[in-house]
Structure 1
Amino acid sequence: MKKPTIVLGANNNPERYAYKAVDFLQSIDQPVYPVGVRKGEVLGLTISDSLSDPSIPKDIHTITLYINPMVQEQWYQKILDKKPKRVIFNPGTENEVFEEMLEKAGIQTEEACTLVMVRTGVY
């Protein structure tokens, strides 16, 4: 099943987990939309600096977070407005306050590693 996914915190550094997430998601043929604090390019995809970029579809299944809780605050409302079905809090991004906000809005949350989820087939 296709699960259009935003990788929030995307960058073009192959050593970073957000970069690896884009790579892994592409490898299992999932539509992936990198969003970061700076525009750029990762693995042939344009990194947008906005969740409302017209190249990102309205119907997003998953937003996987690679930004720390302090940085997340500026994204709270934008993520809620996007209304994904699921938000994944990767290691180091756990945020109880935001998880509660998402769950109250009917958005599923998971504290998990996107890379492990892809590798084990539970993405």
Structure 2
Amino acid sequence: MAKILIIEDDKDLNAAYALILNAESHTVQSAYNGSEALVLLKNFNPDLILLDLLMPVKSGVEFIKEYAKSGSDHAKIVIFTNLENSPEINEALELGAYKCIVKSWTAPRGLIKVVNDLLSEPLRAQIREN
């Protein structure tokens, strides 16, 4: 299955997403802000990154900027946020995020279908769902 990095500052949500995705045989790593994620990426090369935008230390947008500088663009970055129609979403998509999904519209169990659909799509679709 796929390697997935979850970058979500809400520890309960992060744990729930990891549990669900691990149960589907995905290899999952978790970070609680953009800085932690950048450290993890030195030894973990994910296929998919689920990224919250509003986090302490380093936001989702700041993470994308630094990730782009690293020269790695293997992973699909999916914005997973409760923001809707915000400048942060537009900026993240312009910086290379693959898609935006609103958390409140996706039950934790629905995450399995979302992830499987995303992994089957070709890279760089730039489709926005909100």
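Some notes on this structure:
- Read-out Kirkwood radius over Cα pairs in Å, for residues 30-85 alone, computed value 12.0, structure in 1, 2: 1
- Ranked by distance in nm of label points 7 Å out along Cα→Cβ at positions 38 and 94, structures 1, 2 are led by 1, which has the greatest value.
- At a computed -8000 (helix-only ellipticity at 222 nm (-39500 (n - 2.57) for each DSSP H run of 4 or more, over all residues; to 500)), which of 1, 2: 1
- Comparison of 1, 2 - label where FRET efficiency 1/(1 + (r/R0)^6) of positions 70 and 110 (r between Cβ atoms, R0 = 35 Å, to 0.05) is highest: 1
- Set 1, 2, criterion distance in nm of label points 7 Å out along Cα→Cβ at positions 22 and 102: the highest-scoring structure is 2.
- Per mean count of other Cβ atoms within 10 Å over residues 6-13, the highest-valued of structures 1, 2: 1
- Winner on distance in nm of label points 7 Å out along Cα→Cβ at positions 14 and 54 once structures 1, 2 are ranked, highest first: 1
Every number in this text was worked out from the coordinates using simple rules, so none of it is lab data. Everything numeric in this text was worked out from a predicted model, so none of it was measured. Cβ atoms are built from the backbone, for glycine too; each structure is taken alone.
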